[in-house]
Structure I
């Protein structure tokens, strides 16, 4: 079964600031909970993503078990969107579309994640019992970090 997760957040910054932050893979650890044991193991040639870029991570999503995760950037529309696709990792499918929509307040960021778990019926059961909640918790953490970084007490920060 393919699941879909949708998240969005208003950031009070300009599109260049948002794009620069999100399109730099080295910022991923900042928006990932420490409990995930997230570590980038490949050294990107650049801080700027590009179509075809491969990024290798170590991650401990459940029970502290460390796993290798490799994503490839399959689509980039500069300043508008990019997609990372799991090449190797814990999911049967992981396709994460990041979208950046400028507006009068700054930038609305939207995430759409299509994912599928291995193990058939057992994977579906695990999704209901823990994985869905775990993903929600990861994105809740990310939301809080981004609020603190880009949104000062709910008031608009100066747009550069």
Structure II
């Protein structure tokens, strides 16, 4: 079973739509609470969960994407969902593997898709690492959830 460390966004909580969806497709989800008011503490908690749980994939959504960028994941693949890297932390590139995926909606009114395009460029990732999908920043519509499933399954297949 694939183990995913899921890092939620600002004003979200463990057990939201995306981690619940991942569980529904047979993924084991590690979903620590990340405090809204303390980014360094969020990074500390995420790092602690990463080190204790040895996930196969790290998924970070919005602010959780910025947290994911701040955690040294080594060769563990990362899926970033509309990552808020410009607003949080100081990491401005992905320490990437060829299995890194970014999911972002063209109609996102919270985090501009150009931020993900720039993150792909800065990180030296191939353009196809960015999957443009979804109806808004929440990324909980069926198309966005299907893309999340695809990203995790793609990583699962290339890990075997």
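FYI, it's all coordinate maths here, none of it is from the lab. In this text, all values refer to a predicted model and were calculated from it rather than measured experimentally. Cβ atoms are built from the backbone, for glycine too; each structure is taken alone.
Points worth noting:
- When distance in nm of label points 7 Å out along Cα→Cβ at positions 13 and 69 is calculated for each of structures I, II, structure II comes out greatest.
- Mean count of other Cβ atoms within 10 Å over residues 45-52 from the coordinates reads 12.0; which among I, II: I
- Of the structures I, II, the one that 27.2 was derived from, the read-out being mean count of other Cβ atoms within 10 Å over residues 77-84: II
- Given -11500 for helix-only ellipticity at 222 nm (-39500 (n - 2.57) for each DSSP H run of 4 or more, over all residues; to 500), calculated: source structure among I, II: II
- Once volume of the Cα convex hull per residue in Å³, for residues 5-84 alone is evaluated on every structure in I, II, the highest one turns out to be I.
- When Kirkwood radius over Cα pairs in Å is computed for each of I, II, the largest belongs to: I
- Which entry (I, II) yields the derived value 19 for relative contact order in percent (Cα under 8 Å, 6 or more apart): II
- Taking FRET efficiency 1/(1 + (r/R0)^6) of positions 117 and 149 (r between Cβ atoms, R0 = 30 Å, to 0.05) as the criterion, the top-ranked structure out of I, II is II, with the highest value.
- Mean count of other Cβ atoms within 10 Å over residues 53-60 derived as 16.8 - corresponding label from I, II: I
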